[in-house]
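Structures for review follow.
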Structure 1
Amino acid sequence: MKKILSVAVLGSTGYVGLELVKILIRHPNIQIKFLGCENSPSKDIREFDQNIVIDTLPKLDLNNNFDPKNYDLVFLSLPHGVSHKFVKNFNRKIKIIDLSADFRLDSEKLYSKNYNNDHACPELLNQFIYGLPEINKDVLNTNFDVAVPGCYPTSVLIPLIPLLEKNLIKTDNIIIDSKSGYSGAGKKFDLNNIKNKLEFNFYNYNTNEHRHICEIQQELDKHSDQKVIFSFNPHILPIYRGMMST
């Protein structure tokens, strides 16, 4: 019989956190013991998503009240620039799966350049594995912690890496065209304003300047024996959620 893991989710009321909770409650070997939030302690998480119907989950508590000593695994569904500050103070016995950008990049300098923030614990960057199970699931079940890939990189890397590994495409001029719904902006943005601006509109932004470019470049280069050169053109669609890359 597999061990039942005692699990915590910090940042559980954001878009990513809520989707994560809905996945975890279906897992037979996971028991959610802590649901962290920024400013809604003692509330029921079902108030934030009507699709969460079970009534056995713990009440929300502040992220800052989390004590890692009592858990096997913690998911950090926090903004970039926040996760690494928590990780710095964790004991190293707890397994960490971080959904922010704080541990995706191998280089402290790249992180600081792309996220305008000094890393709180650069000495721990090599403790995290870039967790793309479609590509490297065998190394995820190890003692390493996991950095979950970004949204655009996930949609780009899953189709491109197998082609690069088998030398099926040229690497000197890859054109990546990506489209995302507006929920990718996160809950802290004024969605009513975004929806008004986007209504019936479809536009590109940050062409060849998006902060996910360095993450995509890092991972593509790991799977190719030649330098990978690409252009990246992201777009916002007038829809709530969804993503497609070609």
Structure 2
Amino acid sequence: DAVCIRTGTDATFTPSLRIVGDLDMRAKIAADDWTPAVPDVIISKWGAVDSYFLRIDATTGNLKLYVNDGASSNVASSVTTGVTDGDAAEIRTAWDNAANQVTYYVDDVQLGIVRTLTAGALIAGSEPVLIGARDGGNVGMLAGDIYYAEIRDGIDGPVVLQVTPQGAPAGAIPNLSTWEGPDGRTWTSHGGVVNFPADTGGYFTLPGTAGNYIDTPDVNLLDADTAHLYQSVGEW
């Protein structure tokens, strides 16, 4: 095959969500209840085939990361977030696969101590990524506002997914509406999601009941670092 050198970026390029090693997930949310009666899922790639998800634990309000390398493993933050119900906070989990360590953050400040989470290469499953739920939108329903959510391939690695209200229909979004997010992915709204656009703060509101979430389909491409190289050097 011939090799063609390209310059600039490829507007149609979409990196893979099938992250098998170091994982970095971030979001800004305002949970209605930061110590919910049942767990609130923030970001998930988990369902028929499980890979990873981040949630707020029930009652304690600790953050908890789940990963699956063929068997499910999880570890919670050592302390609760301490965020007041209804207030917004930026949360983050960073999992170092080789060191078997998870570090949690709230508003860029480390939350508690570094936790141990041992797992091998994660399952490269084909599940979509859901925001505000898992398992097809029927489990772990988040009640509150989502300003943004993102996934990075590796700790502080390239952003492979990012969703914000940008580009989404304003107001009550009709069920199954689609739009292109800032990450170039096609996003779909399910149920009664409301988009308050940038001039009112810029966030989605989820009611916290089954069937209300947003998602984007899985894309099976190269790992993000290699794929970013292919934005400049492509095989044709």
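Readers should treat all values here as calculations from the given coordinates under stated rules, not as data from a laboratory. None of these values were measured; they are calculated from a predicted model. Cβ atoms are built from the backbone, for glycine too; each structure is taken alone.
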For which of the structures 1, 2 does the calculation of distance in nm of label points 7 Å out along Cα→Cβ at positions 99 and 179 return 2.5?
1
Name the one structure among 1, 2 that P(r) over Cα pairs in 10 Å bins from 0, in percent of 8, 33, 36, 18, 4, 1 was derived from.
2
The value 16.1 for mean count of other Cβ atoms within 10 Å over residues 59-66, derived from one of 1, 2, belongs to structure 1
Can you spot which of 1, 2 the value -7000 was calculated from, given it is helix-only ellipticity at 222 nm (-39500 (n - 2.57) for each DSSP H run of 4 or more, over all residues; to 500)?
1
Candidates 1, 2; relative contact order in percent (Cα under 8 Å, 6 or more apart) computed = 26; producing structure is 2
